[in-house]
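So, here come the structures, one by one.
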Structure 1
């Protein structure tokens, strides 16, 4: 009996919270994602290695950008989300497809009502680099990353934005610096 009551209570809370989250108001549970273009995806390294000299290298490419977000909007103007903002591009230096991006907490601030509003975002988290050539030898450690962005919500649940992310990763004794800029069209359910 207790198990049945507990199951019914949990099911009711889940259905009630999901119904309250997707009522068309930019308040409550939010879920979204976007796709677009990355005009800049860059990595660089400039390290002095004792006994070997200085190792320098960099690559800047264009690629595909993507974004996923899930979180909570506490009013019509502000939401906190967990965001993954990444890019993938074809590397000539490594002869493979590389991916890099940030995953972390982001704060979105909207300046108007849903459907016609400018917005800004700022986030911090971990920056990752997917490079199978290096990671087959030893794991690439993620580092600190930052995200800044802004854009315009042109229709209810649809927005276009520009997102600048940068951060660091490390591999063995090398520290890599990364930056990417994504232009994305995103859908956000609220």
Structure 2
């Protein structure tokens, strides 16, 4: 594998981390919402620093965003979750910069170790988000319990609650796939000689 390829992989890994940290709602990591057959729906998406709420009722549609730091948000558990997640993404950015530097300098003796760390960190981000975010969201809102469902990262269920049909959806958003890219690239760099 050439030094240019290593450098480019490092740049892409750093960009993946930066897109989540600084990309706003475009690179939100998770979305959850529900529709009520009798009218009305809402959806929340979670990015690094804020959640966006979209809802519509008979009176029309509303969009608003709320930073986790806001007093109005009253979401300390979610704020703590994303503070930890952002630290992991900052570490991912650091790994990407380190890989780019190693590729630029041509000194790739330490590349497998840094690439391995990148891959492990990417897996940790994915696992932490997949298991931790729904539980944290549930602790703050108790929405899943209200709909008699276990907290889940992915769900697409039709429910009847008190005679009302509700469609509950939760799924990954674009930001969740950024660590998948860094995991793939980091994994390819663990044994760069295989790609020659």
Structure 3
């Protein structure tokens, strides 16, 4: 698997994730998977898993603390950014306009357009705040999230890693919890 390009690793991980979720039978051809579509899917899947591991309840927060949904959106957008960053070496640019919409509609299926728009706007603001600041705690946070995302991709696509991709989920859950605490309005 060492000869795989990064975009092929994303495609492989996407296909594996589809198979593990019990969805449609995945294609065995990596070329059938778009790297950016794979990144969007994986960003949502990792965010769902991080939410579960952090024992968060988006359904409750929808009613009691709606702004927390934008924290999940920001987290997923950060994951997407770290998933797509290495694609630049292959000349593939992330979909910065469409990916927030895809992520919101996936994470928060069933909400109204106005709610999605509010989540996307607030999530984008939080994303930009985290991505653009040089405060040490945010720099460290970004580095830790980047390492966790890379570890997940490697563990999911390389059989020789000493750990399994599921072992990375607790790290992502902890990072999501930290982000939730940072933006908790209570």
One of 1, 2, 3 was used to calculate distance in nm of label points 7 Å out along Cα→Cβ at positions 52 and 76, giving 2.9; which?
2
Given -4000 as the derived value for helix-only ellipticity at 222 nm (-39500 (n - 2.57) for each DSSP H run of 4 or more, over all residues; to 500), which of the supplied structures 1, 2, 3 does it correspond to?
1
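Work out distance in nm of label points 7 Å out along Cα→Cβ at positions 100 and 116 for each of structures 1, 2, 3, then name the structure with the largest result. Walk me through the intermediate numbers first.
Details: 1: 4.0; 2: 2.5; 3: 1.4.
Checked 1, 2, 3; max of distance in nm of label points 7 Å out along Cα→Cβ at positions 100 and 116 sits with 1.
Just so you know, all these numbers are worked out from the coordinates, no wet-lab data involved. What you see is a predicted model; the values in this text were computed from it and never measured. Cβ atoms are built from the backbone, for glycine too; each structure is taken alone.
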